[in-house]
1. If FRET efficiency 1/(1 + (r/R0)^6) of positions 97 and 153 (r between Cβ atoms, R0 = 30 Å, to 0.05) computes to 0.50, which of P, Q did it come from?
2. Quick check: 1, 6, 13, 16, 18, 17, 14, 10, 5, 1, 0 is what I get for P(r) over Cα pairs in 5 Å bins from 0, in percent, calculated from one of P, Q. Which structure matches?
3. For structures P, Q, which has the highest computed value of distance in nm of label points 7 Å out along Cα→Cβ at positions 137 and 193?
4. A value of 32 was derived for relative contact order in percent (Cα under 8 Å, 6 or more apart); which structure in P, Q was it taken from?
5. Given a computed value of 3.6 for distance in nm of label points 7 Å out along Cα→Cβ at positions 25 and 129, which structure among P, Q does it belong to?
6. Using mean count of other Cβ atoms within 10 Å over residues 161-168 as the calculated read-out, with 17.8 as its value, let me know the right label among P, Q.
Structure P
Amino acid sequence: MDWILHIDGDELFYPGQMMALDWFDQVSDDIFQVTFLNHEAAPEAFEIEDYFREVTLFKRNPAILDPGLYTQFQKISSKSQYFLAYQNGKSAARIHPTLLPNSVHSFDIPEDHALVTSSPSILHYLNCGFQNYYKKYAQLGNFPDYWWRSKSNPIQVPFHLLSRDACCSGNTDELVAIYRKFVLYDNFGINQNLIGKGILTRIHYPSQLLASLSNPLV
């Protein structure tokens, strides 16, 4: 094994139509870590069963957007928050004897031997479908206001805390309202406007690839 990549069950490593092995083979030998910027899903349906097959609309990572586009996003979408989770990407590291994880996002590697790229990228299918959203927060339960039980690392994602509180209160109607307000992108006209501004993007290939595996004639 030459590389290790940390991603979650609702994430996909997306090298476009290139084979992942081919992409890693071309990385310079002096690079020990590659951080792939993530794009966050913008689900267009209230209920989604298989997000890898059904979701094709994504919010582009803020790092590759002009800062002024965030104001345009709020104005066009009427949504107060853009990304609802992390935006600093996920990393792959070259295997070597002293390699250690630094966090779920990066590894401890020799200095000045890292690369950050938006292509390939990580597709983060966050909270796609209300039932998936509900089950997630029901499982998380009444978690603290800080990450990793460290009071020096407060959670600064209002959506995350708001969802926790609504779920713990047992108020399903409030959870539905939060999902519609923050997560759901079901207005075709608004979505097309945001795509035109370069804020949202369509990525069809993973869905098409899965469809072709299910139906060899596709």
Structure Q
Amino acid sequence: MEEDFPQQVQFQALADAEGFILAFPQGYAFPGNEGEWQLNTDTDRRHDVEFVTAMIDDIASQHSIDSNRVYATGYSLGSMFSYEVACHMSDTFAAIASYAGTMPVSPAACQPQRFAPIMHLHGTEDSIIAYGNTWGWKSWDEVGTMMDIPSLVDYWKGKYNCQNSSETSAGGATHFVHDTCDQGAQVEHHRVDATGHEWPESINGTSTHQVIWSFLSRYTL
């Protein structure tokens, strides 16, 4: 089977075993978007947020779902859009995990009423979305400079007022945990050494899809 998402076969086997539903929306290059997903949501630019809301409503109309356990994950540009979810849809998504994305240094709007737990994974050798440097987002002035990954993690740690931090290094990766945050939120980060933009099959011996699910499944609304 041709995969539309990294480790899609593994995610689908996990969904069958755990009893959850997977959805793989494809972004559309709508005029004015920065790409296939909108990265500067505000009160006048909400079409992708509205699309995701409609998608969830459509799934719920056809299947029995637990609305307290809806999660988001994304890769690359989809990872970037996951931060639009954190900013604007945290009352819908219980937790968010993403690989190889970032967000604007100056987002158009990001004042979530609920603090959704976040996990970010990123390779230190990513040549497309740099780990340690800010960079300009193509030609769209609305988005502007994009955060380096340590700053991205610090942004959410600060927004959530996390009071405690720890890190553990093993197997070519470092796992950062920022907890004791407001609203019981948590911010985690896996820094994966000697890895580029490509999705890693595993992190410290655990399949990447399982690392993501183990984080997400801990949380409910």
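Nothing in this text is a laboratory measurement; each read-out follows from the coordinates by a stated rule. Computed from a predicted model, the values in this text were never measured in an experiment. Cβ atoms are built from the backbone, for glycine too; each structure is taken alone.
1. On the way: P: 0.50; Q: 1.00.
Considering all the candidates, the number was obtained from P.
2. Details: P: 1, 6, 13, 16, 18, 17, 14, 10, 5, 1, 0; Q: 1, 7, 15, 20, 21, 19, 12, 5, 1, 0.
Structure of origin is P.
3. Working: P: 2.6; Q: 3.2.
Result for distance in nm of label points 7 Å out along Cα→Cβ at positions 137 and 193 over P, Q: largest is Q.
4. On the way: P: 32; Q: 18.
Structure of origin is P.
5. On the way: P: 3.6; Q: 1.6.
It must be structure P, since only it matches.
6. Details: P: 17.8; Q: 12.1.
Going label by label, the one that fits is P.
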